[in-house]
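There are structures below to look over.
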Structure 1
Amino acid sequence: MEALLEGEAEALTRTAIDKALSGDMMALRLCFDRLYPPQKGRSIQMSLPPIKKAQDVVQGYEAVLAAVSDGSITPDEASTIASVLEAKRKSIETVELEKRISLLEASK
């Protein structure tokens with residue numbers, strides 16, 4: 001299919017635009033879908049407490065739950081934020097475990 005379309009992109013695009021401008025709704029939709037693709041998510045702003053240690057993640061989850069409860073974010077957005085908080089928790093725990101292992105190895 002690529003071989004068949006090679007060299008035709010400009011002409012096909014111009015045809016789609018001309019049809020859209022003349023009222024062809026399918027061509028118009030095609031043009032808009034390319035110019036303004038549907039967003040998969042929106043940018044949100046919410047306050048989270050500083051997450052310095054693993055216990056702080058619980059406060060982060062509480063802030064996310066409060067934001068869902070008051071309607072400022074959707075459950076899907078909360079799930080995304082919770083995933084970020086979980087990744088932060090794992091990274092904190094990894095660093096803490098590395099420190100403990102180093103101390104244990106040094107004391108032998």
Structure 2
Amino acid sequence: MKMPLQVTFRNMEPSPSIESSIREHVSKLERLHSGIIGCRVAVEAPHHSHTKGNHFRIRVDVTVPDHEIVADRAPAEHGAHEDAHVAVRDAFRAAQRALGDYLSRRRQLNRTG
């Protein structure tokens with residue numbers, strides 16, 4: 001990546017283990033597409049519930065030369081996100097699918113264009 005990875009924690013203390021997991025997932029994305037310019041990840045605990053636990057929201061923004069890919073996993077969409085590591089995994093799976101779709105479309109355009 002040309003720009004350094006940016007990880008932001010909102011409404012929670014920064015977690016070295018979550019950040020490490022994010023770095024591993026970004027590394028996998030870079031192996032999928034070496035042209036990634038930058039990546040920003042926001043980890044948010046929007047609801048503070050003492051009885052039901054926190055539900056984490058993860059947003060992954062991947063910048064490639066002519067496009068920005070956004071994968072957002074919010075608690076309302078996916079009830080299993082009481083574990084931040086699961087939420088990170090799911091968000092990066094969505095980002096990987098979106099990046100794969102982008103690369104397929106780009107290849108298709110290059111063949112026809």
Structure 3
Amino acid sequence: MSVSAWTVNWLKTKKWYFKGAPFVITASYYAMTVIPLYAKEIIGHPFNTYLGLDKLVLGIIIGSLFFFLGAILYKYFKNKNGKAHFPFEKVVLPISPLIILSIVFYFITKH
């Protein structure tokens with residue numbers, strides 16, 4: 001998700017921006033991740049499911065959502081305060097939900 005945002009910003013600085021660029025770039029990066037995993041049958045393996053969904057796909061969806069929410073939370077805090085509250089807040093806020101979710105899912109899916 002970060003690479004998508006970086007690419008979109010980089011394209012804007014180079015004035016190579018086009019309508020729908022964020023969606024196309026994000027979808028392209030996700031496709032470059034998911035398609036090879038599916039082709040090698042890593043995604044779709046019958047023993048790699050949780051609640052009927054593939055664990056990797058579930059992790060990609062939930063992780064992306066919470067990473068995005070963490071990035072929005074950073075922007076909210078920064079706009080409210082005018083600056084970051086502590087060094088590397090821009091990194092900590094999006095990554096923290098991923099760490100917490102990883103721990104939660106580890107204990108939920110452990111058999």
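Taken together, the values in this text are just the output of simple stated rules run on the coordinates, not laboratory data. Since we're looking at a predicted model, the values are computed, not measured.
Worth pointing out:
- Of the structures 1, 2, 3, the one that 25.3, 81 was derived from, the read-out being Rg and Dmax of the Cα atoms in Å: 1
- Label whose coordinates, when helix-only ellipticity at 222 nm (-39500 (n - 2.57) for each DSSP H run of 4 or more, over all residues; to 500) is calculated, return -24500 (choices 1, 2, 3): 3
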